[in-house]
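Derivation of every value follows stated rules applied to the coordinates shown; laboratory data play no part. Here the structure is a predicted model, which is why all the values come from computation and not from measurement. Cβ atoms are built from the backbone, for glycine too; each structure is taken alone.
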Structure I
C-alpha cells in the first residue's frame, strides 16, 4: 500500500489490521461459496439440470472473482490472504454452506443459495459502512461485490417467483 493511501486510511480512523481481518473473513466466505456452487453446478440432477447448472456455475465464477479481488486488496493493505484450506473453512463469517444430499431438490438448492447470498450482502454492507469516507478503495470493492451478491440473491429468488 502506498504511503499516501495508508495515511488516508489511518487518518480516517481505521485500523488497517482490522480491515485486513474483515477482508480475509470475506475472502474465506467467497472460497467456500465458490466450492459449494461449483460442486453443485456439476452434480445437480433432474428436470432443468442444464439451467440450474448454468446458474450455479455463473455464480461460482463470480465468487472466485470476488476471492481474487479480495486477495488483491488484502495484499495492497500489506496483509496476506489466508492460505490453507483448513483456515479457509474456519476463517469465514459463516460456516461452509454445504451441499444438499438430494441434488434434484431445486427448492432446497435455491434456499441454500439465497440464504448464503443474503449473508454475503450483510458482510459487504458492514465493510462498506466501516470504510465509507475512510478507505475509498476498500469501500468501492465492498459495494461492487455487494451489488453482485444482490444480483445473485435476486436471480435465485426469481426462480421460485418470490414477490417484492
Structure II
C-alpha cells in the first residue's frame, strides 16, 4: 500500500533551513547538509545511517560519517524525519510531508509494511484524552512474519514431514 503525500508549504530544505535559523544559537545550512536533505527526500524509504552512508558513497557525495549522524539527529529534532527503533537497529523515515501511519515489520526478512487504520488513530486519541495526555505523535510497530516468509516456512515444514 502506498500512502499519499501530505501537502506542505515548504520544501524539506527550506524547512530545515528555518529550523537551524530558529535555534538558540542560529546556524546556517551547509552545502553538505543541503545535499544530504535533498538526497534523503528524493525518494521515500526506510533507512539506517549505514545504508545512507553507502548510498551517499555510491552517489559520489563527500559527506562524512560524523556529518551524517549529526544531521540525522537535527532532522529528527526538526520534525523532518521520524526515528524508528526496532530491536537493536535504528531506522529513519520521512515525517515531513508524509501522513501518520503504522508499521508491520517482518523479523525474518526485515521488510516494513506501512499502513493506516482510522480505528487505531481513534483509539490512540481516545486513550490520550482519557488520561488528559497532550499527544505529540506516536509510533506503532507490529512485529511478526510477512506472508512471503510464512509461505517459505510452511513449505519447509511440509518437507520436514517426508
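Some notes on this structure:
- Computed 28 for relative contact order in percent (Cα under 8 Å, 6 or more apart) - originating structure among I, II: I
- When mean count of other Cβ atoms within 10 Å over residues 10-17 is computed for each of I, II, the largest belongs to: II
- Answer label among I, II for the case where helix-only ellipticity at 222 nm (-39500 (n - 2.57) for each DSSP H run of 4 or more, over all residues; to 500), calculated from the coordinates, equals -14000: II
- Computed 19.6 for mean count of other Cβ atoms within 10 Å over residues 66-73 - originating structure among I, II: I
- Structure from which 11, 39, 30, 15, 5, 1 was derived, P(r) over Cα pairs in 10 Å bins from 0, in percent, options I, II: I
- Distance in nm of label points 7 Å out along Cα→Cβ at positions 34 and 58 - highest-scoring structure of I, II: II
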